[in-house]
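Multiple structures are listed underneath, in structure tokens.
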Structure P
Amino acid sequence: MGKGLSREQLDAYERDGYLAPIPVYTEIEMAEYRRKLEDLQARHEEATKKIDLKAHLVCPWLDEMIRNETMLDVVESIFGAPDILCWTSSFRFKQAHSPTYAGWHQDTMYIKVEPAVTFWLAFTEAGPENGGMRIIPGSHRGPLLPHRDTQDKNSILTRGQYITVPVDETKAVDVSLRPGEAAIFNHNLIHGSKGNPSNRPRTIFLPSYMPAWAIIKGSRDCAALVRGEDRYRNFEHEPRCPGEMTPAAIEAHRRAVEYSAATMYKDAAHVPIALS
């Protein structure tokens with residue numbers, strides 16, 4: 001793929017609310033990043049919780065990853081703006097033979113940053129066999145549907161949320177990604193995933209981006225400037241990661257997660273995993 005998206009790709013994204021697959025890294029490159037992730041988790045017991053939200057603030061190579069030129073070119077194509085902020089980055093893990101799932105939901109219910117998009121970047125193979133993402137194409141053009149929180153320990157979602165009205169699953173499409181490939185989706189798109197009955201884990205990295213002129217319909221929030229300049233200052237600027245899981249990194253991460261949680265977790269029954 002050349003710089004950014006073609007007109008045909010943009011039309012497909014606008015029609016369907018998502019686009020996949022987008023080649024970002026080679027499988028060899030992603031294998032090295034997967035090794036780095038496993039090493040991070042092995043050396044820091046608390047790392048897996050911290051990288052559930054604002055992961056780029058506790059690890060320098062993740063700070064670099066959110067600045068990947070291919071992903072930023074795609075974002076610039078979608079918003080037509082060269083000035084880009086990264087609102088957050090998160091990991092979602094499904095171990096082999098895991099019942100962990102995501103109920104049908106729309107991110108716009110709890111993510112009040114507008115406009116914004118999120119990538120699913122595959123660290124491992126991700127498809128219907130191991131709990132990959134399922135989407136309802138075109139559903140982003142519909143209304144925001146009613147949701148309900150749950151305390152279901154098997155839900156991979158921040159609040160265990162799910163849509164409370166019927167979703168026509170006959171329209172569902174599985175998104176299959178090879179390691180190093182990504183999908184990008186509109187936050188109003190209805191999506192979810194099933195458990196992972198396979199003997200292979202599923203690991204996905206989710207960086208979220210917005211143009212510098214984006215707003216938040218909620219409490220003051222923060223973001224990382226990853227391309228261009230920010231003349232609007234609608235968000236506090238996050239620092240570059242000062243070192244892997246250092247005290248300074250942990251403190252910057254805590255402040256940033258508390259900013260985001262004020263809106264994402266408003267009235268929730270629990271605090272973010274990243275703060276626990």
Structure Q
Amino acid sequence: MPIQTPTFKDIQTNPPLGDRGLINIYLPEGEGIFPYILGIHGGGWEAGDRNSYSHFWPRIKPTGIAFVLCSYRVFREAHYPAAYHDIVHLFKWLKRNGWNYRLDSNHCILLGGSAGGHLAMLSGLRATKEEDDICKIKGIVDYCGIMDLVKQYAHDQIRGNTMTSDFMGGTPLEKADAYKEASPINHIYLHAPKLWIAHGTVDNIVPVEQSKKMVSLLRSAGHSPVFMEAKDRKHTMTTDDSLPFDKVEFLFEREMLEFLTSCFY
């Protein structure tokens with residue numbers, strides 16, 4: 001997989017995490033301070049790092065928006081809530097230090113898919129409601145993210161997988177409060193950021209019903225999320241999973257990029 005060259009590479013934001021505390025920053029052409037997307041990688045809370053979404057930078061660069069890629073502790077290193085705390089710590093670091101890297105701390109959008117979509121939605125909803133001194137999150141882009149961890153645990157059981165229980169460090173019976181706390185569906189509030197959600201209709205890893213339920217709850221709470229269903233597409237955030245990485249395109253790319261720019265301009 002080709003790795004795009006970042007403008008600022010391996011910036012340490014959380015020394016106790018070592019490599020997981022490093023971020024890469026990609027700046028578009030031009031001068032001044034840039035709004036930015038914070039990309040939160042997927043990988044079943046088990047794999048991936050700050051390089052995982054680097055191949056998307058050519059898709060984002062023409063918008064004039066910067067791209068920040070981070071890592072977080074995966075479940076082999078620490079169970080929930082470690083990953084959530086790592087993202088919140090980064091929000092606070094970006095608030096304090098983003099200007100030094102030409103990032104506008106008042107204009108951030110979160111982007112993630114699958115486990116990254118879960119963390120984008122969880123942190124974007126919960127942290128903006130509960131935390132002080134974080135970067136200003138203007139919107140969230142979520143591809144096929146997990147919205148209800150109890151429902152996801154049940155689906156994992158059907159497909160013979162332990163992804164959710166590995167992330168949580170136990171089952172819903174053993175950690176009922178933690179499962180509730182870790183589920184984005186339980187953190188909807190009135191002044192949440194703008195939301196854009198896409199999901200394949202035949203996703204066999206994270207059922208599309210996860211996103212449909214989230215969208216329904218958001219609308220009931222007075223929000224107007226954008227919801228894009230990709231007919232006959234499985235678990236993905238790209239148009240064609242067979243394309244080489246230098247040719248890859250986001251699923252619903254035009255609509256997603258329009259949403260990004262609408263949050264900033």
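Suppose semi-axes √(5λ) of the Cα gyration tensor in Å, for residues 98-209 alone works out to 27, 16, 12; of P, Q, which structure was it derived from? Walk me through the numbers before you get to the answer.
Details: P: 21, 17, 14; Q: 27, 16, 12.
Only one of P, Q returns 27, 16, 12 for semi-axes √(5λ) of the Cα gyration tensor in Å, for residues 98-209 alone, namely Q.
In terms of relative contact order in percent (Cα under 8 Å, 6 or more apart), which of structures P, Q is highest?
Details: P: 31; Q: 17.
Structure P comes out on top.
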Mean count of other Cβ atoms within 10 Å over residues 202-209 - highest-scoring structure of P, Q: P
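Which structure, out of P, Q, was log10 I(q)/I(0) by the Debye sum over Cα atoms at q = 0.20, 0.22, 0.29 Å⁻¹, for residues 154-217 alone calculated from, if the result is -1.23, -1.40, -1.56? Can you show the working numbers first?
Working: P: -1.23, -1.40, -1.56; Q: -0.98, -1.10, -1.26.
Value -1.23, -1.40, -1.56 for log10 I(q)/I(0) by the Debye sum over Cα atoms at q = 0.20, 0.22, 0.29 Å⁻¹, for residues 154-217 alone corresponds to P out of P, Q.
Every read-out reported here was derived from the displayed coordinates using simple, explicitly stated rules and does not represent laboratory data. The shown structure was predicted, so the numbers you read here are calculated from the model rather than taken from an experiment. Cβ atoms are built from the backbone, for glycine too; each structure is taken alone.
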